[in-house]
Structure I
Amino acid sequence: MERGINTRCLHLEETEGKTENYGALSYPIYQTATYAHPGVGRSTGYDYSRLQNPTREQLEKTVASLEGGIDAFALSTGMAAITLLMEIFQPGDHIIAEGDLYGGSIRLFDNVSKKNNYEFTYLNCSEDDIEGNIKENTRAIYIETPTNPMMNVSDIGKIAGIAKKHNCLLIVDNTFLSPYFQNPLKLGADVVIHSGTKFLGGHNDTLAGFIVTNKEEIREKLRFLIKTTGAGLAPFDSWLILRGIKTLGIRMEKSQENAIRVANWLKEQKRVTKVFYPGLPEHPGYEVIRKQARGFGSMITFNVDTKEHAFKILESVKMIKFAESLGGVETLITYPATQTHADVPEDVRLKNGITACTLRISTGIEDCEDLLNELSAVFKGIDD
């Protein structure tokens, strides 16, 4: 019987009952570049930390366990993870991608991957005809759900069926919900991507990225690529993410609790014209996310009535920080048009719904009354 996810965040079952590492409860940081060999043709299992390091390996096994994969790959950033994954494709391959992706992913695809002669078709994968856009050379469907920042929800199981029918990979960026709330591999996906900087790390103090798969062929390709390209996560950063994962469940629950209250509060403000949060029953993806996930997450996007009011909010917050990133214990507010999606062409941003009036909040674990008190003061200041 599979253990609960909170237990798996704390304990790697295969290591139990052993007294390695002197019984230390905190997995050691193996801060070394190389390893001594016991003899010619003999190895301790580790030869050079670009290939593998015990601390990174412990983290990879933990993340694979949380996502239900056969292996995970820990890289220096989320973008490093996506970049490495793109190396499994060949010139001439076609990829269908969600149009409302994180801006850095779009920047990578349009400015780096395309020079490798990859072809991309961007769709609203929660609404558009994915199957009708599949070509003979289509090799993958790449989605986020919920999307960043407009919180569109795609049906992973439905898209997985289309991908399998046409012999394509389904790749899901699961950063916004984390493995605590959603497990795409169990819904039919082939590969899961994470920015480990966000909810997995959870403390805004390190960068990391992950690829998780349940396919042996992909596992072999990625293990070759990570040792060849050298983008593996460093030992100390691996330890920081391991430490963060221990509290993943309680952080996800508290930040979601705050998000639900903040989203409902925002709905009542006269300066707010629209709230995008999949935990609201009126959200078009509400029933889908209830079917495929165990929670709604803590990301909220909302529009206000004018650009000037958006700027006033950003410049008035104090405890809430005006900063990029998400998924940490502190509540952050972001301006997608000039931050996360600054490199996305304006016409694409507008098509996706990102306007000069769009703001995004990542709720943290503060006492919600304090968050609402600050937001109340900020919104009151708009009218003063």
Structure II
Amino acid sequence: MKIVLLGTAYPYRGGLALFNERLMEQFHREGDEVEIQSFSLQYPPFLFPGKTQYSESKINHPFKIERTVNSINPFSWIKVGRKIRKMQADIVIIKYWLPFMAPCFGSIARLAGGKQTKIVAIADNIIPHEKRFFDTIFTKYFSKSVDAWVAMSRSVLEDISLFDKSSPRILSPHPLFDNFGEKISRKEALQSLGLDSGKVNLLFFGLVREYKGLDILLQAMKDPKLANLPLHLIVAGEFYDDYSKYEQMLAEYGLRDKVSMENRFVKDEDVSRYFCACDLVVLPYKSATQSGVTQIAFHFSKPMLVTDVGGLPEIVCDGKSGYVCQPNAESIASCIEDFCLNGRDFSASLETEKQRFAWDKMTAAIRKVYKESINRNDNKK
């Protein structure tokens, strides 16, 4: 099959780019002809609070990545849409995560799609975490260009029906992020980060946004039941929220000796150090559909503490791959206490659970809804 992905890819950085590249790598391994049409401009400055959108890593792929799409230039959309249509691809994959991208993606999809070329959307979110007045209108516009859907959580699968009640759809969870190399020893990882081997190290990883609940986790860290436990929290990720707010919380709660915060984007080659050094990965999210952080944790066989929001409990099974708690400080603190005092070993269950998240299951899901969309058209004739 000929498959074109429209979306973020190298030299852009972050989970979206890594997902798209790894997905196309899997299709390439399966013998498909693949390429990515990526952005020449992804975010205008007012929508990007970080320091840079670009990766510092050197990455080579066995397929073509072209930077053709300007997210705010309709003339670019027309040009790229016509270009993809001429390719006569079987599938055009669009990873949808933000309504801001809907006019761009929806316009290109309308030009690129056809009788033999089907538009398959992989939905991160349909209802965004951080809402804007245009969300519903934009998502409705995009959804009308889609022939089939892949949702990575049940909540997103349900949300799709708010905009499209008839197109084929399937649930397929986020595959493992196995892009970050092999495990290193805990000792080596701790030494590289200058951390104490006698501590129970908790890890909050990734871009820091308000909905991810770092403030709740810091409140949990000051709970009296954790006061005498040998805990250390590592916060590793660039802050897209007000950094000073969290600094003030550390001072107010007396946590400066128990929490280290690294306000920077973690390079791909450094990710293994943080996950191999930690004992428990904590996702205290206030809202979520799913998270790529869980799939990095699975890759490195690390237990997780997640909150009972969105699709997180679908990914992390309570008592098997970690803890599922309520999104409040008391519940989080109780789970951390249990982990420290009872010496829970999740390693065997983690190895079993991670088998659910193979990349060939995602490619199979895409092929399935593609065939259903073709059959649906044939039945209309």
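Throughout, read-outs are computed from the coordinates displayed, never taken from laboratory work. These numbers were taken from a predicted model, which means no experiment stands behind them. Cβ atoms are built from the backbone, for glycine too; each structure is taken alone.
Quick notes
- Looking across I, II, the calculation of FRET efficiency 1/(1 + (r/R0)^6) of positions 19 and 163 (r between Cβ atoms, R0 = 30 Å, to 0.05) that yields 0.85 traces back to II.
- If Cα Rg over 2.2 N^0.38 Å, for residues 235-290 alone is computed and equals 1.27, the structure in I, II: II
- Comparison of I, II by mean count of other Cβ atoms within 10 Å over residues 3-10 - largest value held by: II
- Comparison of I, II by Kirkwood radius over Cα pairs in Å, for residues 227-362 alone - largest value held by: I
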